[in-house]
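Before anything else, here is the set of structures, which you'll find just below.
Just so it is clear, none of the values below were taken in a lab; they were calculated from the coordinates. Quick caveat, the model's predicted, so the values are computed rather than measured. Cβ atoms are built from the backbone, for glycine too; each structure is taken alone.
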Structure P
Amino acid sequence: MEIIKYVAVAIIMAIFGQVVKHLNKKMPPVVSEEITYKEFFKSLKSDFKIDIKYSLILIVLSCLTVYFKGINVSSCLYMLAYPMLMIVFSIDYRFQLIPDEAHVWFGVLGLIQMLCDLSNWHTYLLGALIGGGIFLAIAGFAILVLRKEGMGFGDVKLMASLGFLFGMKNILAITLVSFFIGAIIGGALLILKKKDGGGYIPFGPFIVIGAILLVFVGADSIFDTYIALCLGLSNAFSDLVYKVSSK
């Protein structure tokens, strides 16, 4: 009987994979004009073909979620968030724009999460305020001080909606991971001269990676790993300074 839930999840996510592929072709900014829901589902039916890439990613993520988290409200909401996270990753990577539909979807999932955990309602509201507030502050600082766009408003709305879904502590962990990965990849691109100093690197994919990592690793493990890494680097730097100064 245990295998049945994995088969059911795999079938559902295989279908979601096709929806993700279709949305990646039909949503603005991929297309210049929005289509109605009726037109979308009509074209989805006529063009239906299982997309291996997206379906496989969603199946793996969802089956791992069931394995590690079981079947509960939070795990189901996370699995429903995965398809839209894939869309955010793909569209922001290609067009540097996050569709507003993504923020609405995460907000709806967050509302369900909060209603199912009413005793902790404040952590979800604080998650939205802190998640969006951090990125809004960065965006404002870049515009006022650096005189350039440092963070798109789509990223601000994405972090606010994800904060509403994941809660305060979790959105701080997502923020930490996204900045850490962004710094590594951004630095690597600058070293490889694939981006100039003023070039814009889409941040949505880093947020998506942080959100997915949070589901499986947990906020406490992320914080502990970051602290251990900082302490290790600090000790290594201190040893290097000592060796240089003692020569």
Structure Q
Amino acid sequence: MADQFVLAALFGSLIALASFLARFLTLRGSLTTLVLAVVIYGVGGWQWTIPILTFFLLSSLLSKLGRSRKARFELMFEKTGARDAGQVMANGGIAGFIAALSFFFPEYEFYPYYLGALAAVTADTWGTEIGVLAGGGTTSVVTLKPVPPGTSGGISNEGVLAGGAGALVIALSGYYWFGDVRTAFSVVVAGMVASLVDSFLGATLQAQYRCSVCGSLTERMMHCDRQADREKGFRWINNDLVNWFCALTGALVVWGMT
């Protein structure tokens, strides 16, 4: 087991360094990724590492796709560009916690819940990235009325389909180790349900601000170099916290279905 944690540190260091150099992650984001890699690979080897690596690599590449077309939405989102430590933990923290639980309580099967957490953040990330890139009709998940693309809580047909595809990819990345169609189905459902929960929280509880200069609705407290006015939601609920709830929802949905 000690040798596996040493390998985890070496492997995690390579991933963290490569991600930092590729500008997928900030320096703190890279160090946080290293810690997660040590926990997940050290505890579960490739069985637990491949799904989260699949999420990270494909989602990072997807975020770089069509950057020029997505540039106009950047000031609407709280964070863009390289992921920081908060984003890394929001996307991988629940998965890392579940991996740690499997180490301390090996008599229980935690792997499906782990996949559910990763399917959730993958569905949310893919849905946002591809939904914004597609630029199709967007509706509020709460009112079902049209909203501008990129609006927090907005969903589109393209985004929902992309989210389902992302959840399916996570289910397939772990299928070799669980080999059960019912579990795979629950992971996909968990990803899609959790991404909708994420959108609902984004539309209702997450803080959103109105720029006093340009009038845009944004997740950012500062916009156009001015302090924006909070229009709705709670100031302490940001996108990272919503993503934590998204990942937790994915794990709980799998738990409820298996």
Structure R
Amino acid sequence: MPDDIDFAALDFERVPAHIAVIMDGNGRWATQRNKSRAAGHKAGIEGVRALIRTANDLGVRYLTIYSFSTENWARPAMEVKTLMTLFANTMAAELAGLHEEQVRVRTIGDLSLLPAKTRKTFEDAVYRTRNNEGMTLVVAVNYGSRDEIVRAAQAIARRARAGELDEAALDALDPAAFAGYLQTAGIPDPDLLIRTSGECRLSNFLLFQIAYSELYITPVLWPDFDAHELLRAIIDFQGRKRRFGGV
């Protein structure tokens, strides 16, 4: 990645409407500094704050952050507990500011498995900001794309079994209609997907939605991903020609 990017080249008229972020590297950041993984996650929270603030200032309409996957439960119990406490405390602390900035909070993922305090904090944020008209912040927590797709298929099957969808309706089901059964229904697909830490994988994140998203992978570890790095990603995005399968 070049280091001589001209940040004055940023075109505010072509800022991605929807940016999705896989925030990776908290543990490695901590290890490099001889700190605990918990310290890495706490540093990562500061990165989330900066990301939300910068994206909102730039005019991004939707920002989706991958906070906790369905597979992350396999991590050590103490680490999971630390993350859940961080989620609850951070959302509670940031909610007033988000509301004042007219940010609307949404969640995707199965909240039912979260600790009661964490679940309630997210539910309160969604409810309190439901009428806001600024940027939509989508928090993916206990989220897995395969699980989401399976649940969508099950919902369609239940409607068909109940007689709400006849054979003609099922035959007419297209990707746009199927997307209406996903948890992201009503949210446009991401224009730009950012992954930090240099890992080149999608980690079960928005697999249906990112079919034609532009991918930006940076070696920067998540706690070091600041406003400067976000601008770098957006300028890189603006230099691409999106074809959506065409020429």
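Side notes on the structure shown:
- Origin of the value 29, where relative contact order in percent (Cα under 8 Å, 6 or more apart) was derived from one of P, Q, R: R
- Calculated for structures P, Q, R, distance in nm of label points 7 Å out along Cα→Cβ at positions 100 and 220 is largest in P.
- Each of P, Q, R could give helix-only ellipticity at 222 nm (-39500 (n - 2.57) for each DSSP H run of 4 or more, over all residues; to 500), but the derived value -23000 comes from Q.
- Among P, Q, R, which structure scores highest (criterion: mean count of other Cβ atoms within 10 Å over residues 124-131): Q
- Mean count of other Cβ atoms within 10 Å over residues 116-123 from the coordinates reads 11.5; which among P, Q, R: P
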